[in-house]
Structure P
Amino acid sequence: MRGLFIPQLTAFNKNQRVDYLATKEHGAWLLEKGAYGLVPFGTFGEGSALSLNEKKRITNDLLTISNGKLVIPTVISNSLEEICEYIEFANSLPIEAVMVSPPSYFRPISNEKMIEFYRFICQKSLHPVLAYSIPATAVRVPSVVASSTPVWGVKDSSGDITLATEFLKDKVKVLIGTDRLLVDALKLGASGGICGLGNLFPDRMASVYRSFAGGKVEESEATLATILNFTSRFLLPEFGFGESIAAAKAVSNLINPINLGEMRLPSASYQLPEQLKSELIALAKE
């Protein structure tokens, strides 16, 4: 699992139902544009708002278009039984791994219990398990937890490069989940990234990794800087995760070929100002 993976957005129609066709087409487009693989049902995919049956159907759909590229489904749930049910479903499928966020409704969770949780999950799964650390919406997975369990590694979405450094020092593989830290994390030895902005620019985000892997570090930094400059026009510093995803979805609908609809309730969708729309369309073509 090395490369640039995309936590793809989930499409919804006006009746709040999953638009399975659009979701599948979006996944195929991302892969066609150079993504190393897809990571459905994460934060960008509104995974916490999807039912188990919806996740199962989308998983099967994406496997029909993966063409040998990696599919790494995410499970975000406060129910251990639901997590195990999805893992049992996925055990017979040709996915690469499953990414699991620890249940977090009852906080705090001790390191000992989190270690017990991931050991239990790893025993249930026939595929490698990634721990999903996203402190802003769930709980942080400490390095001591990851290094004490048989997880493959961690998706680190903390936004703090020092935490990625801790994982790597403890011999824990890292896929960075904070887009702006992609090159910094690669310099430290991260295996790659699971980067939401890939939904907007899959080819450019994949080229950041490819340039770095090919020894063209300055080129990878320049490409990432261009993407971040573009997104700074609509991803405001005060935005939380939900607002950021809503804005990214609105821009994806504006500049990319597949309409993904709006956010699923109760999350609010984002309305782009008309003047900003024209500006973004022009910039996206550059």
Structure Q
Amino acid sequence: MQCLRGDVPKERILVTVKTYPTLSRKYGETVCTAGIRENGSWLRIYPVPFRRLGETEQYKKYDWLDCDLVRNTSDPRPETFRPADVTQLFPVDHLDTRDNWLQRRRIILQTSTVYTRMQELIQGAKANAFSLAVFKPARILDFIWEAEDREWDQAKVEEMRNRTKQGVLFEEDAWRQTFKLINKLPYSFSYRFEDAEGTRSELQILDWETGQLYWNCLRLGGNDETAALAKVREKYYGDFLTKDLHFFLGTTQQFHGWAPNPWVIIGVFPIPHEHQAQLF
């Protein structure tokens, strides 16, 4: 659905991606949101100060958003838009998992294009034809993690706070001085996999749910990092491999169009196999 309010298009988007919050000198703490229109085409919403939105405005994955968006001209990727008004970015409906995920399956796997070859995606990014996609790996080889810096870049944090004091960060919703930054993940997580041609890749996972799973496992396991990492691996390399696993892929703005492989995993879609519906 697309209608016009003045000269601003109002979009209906099914949210499929919310990345773990990152810091931007220009925008503060932001979340990259991506989703699919009813016609199967992709759209990225950036920047979104998600944790500064009100409770009624905070959307979940697979919520429908009706929102006014404008093209984000600071980002060359063709699907990137920004909210015309961040205070109007709120959910209007939710797409559930009834009938073995029937509606999610229809929009994501049938209406949208599902890619199976990484080279096709790399060529599409280099041509600036697209920067978001659904991808089906042929075989998962491993799930790994690497240690990262445990604290945010303090120079970036200070610059963000200074911009806030000057009233230039989201002037319509100034960053409150009491706002507490989300904890930085001490590990990055990645999948190793093969595509339909047997090409091997290793892509980092930026999904917020991956990071939140780590924090939950750490808290429930008495702050034992080794045990928490094992639990995350059990989910991503155990449970998810029993599903019809797909990736939501996106390119990073920094590497889009020129890197050998600019793609990262911005979300996972561990949908039940169609035959599993017959088991219940």
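Every number here is computed from the coordinates shown, using simple stated rules; none is lab data. Computed from a predicted structure; not experimentally measured. Cβ atoms are built from the backbone, for glycine too; each structure is taken alone.
Quick notes on this structure:
- Ranked by distance in nm of label points 7 Å out along Cα→Cβ at positions 82 and 106, structures P, Q are led by Q, which has the greatest value.
- Answer label among P, Q for the case where Rg and Dmax of the Cα atoms in Å, for residues 154-217 alone, calculated from the coordinates, equals 18.2, 53: Q
- Answer label among P, Q for the case where helix-only ellipticity at 222 nm (-39500 (n - 2.57) for each DSSP H run of 4 or more, over all residues; to 500), calculated from the coordinates, equals -13000: P
- Parent structure of the calculated result 0.65, given that FRET efficiency 1/(1 + (r/R0)^6) of positions 66 and 202 (r between Cβ atoms, R0 = 41 Å, to 0.05) is the read-out and P, Q the choices: Q
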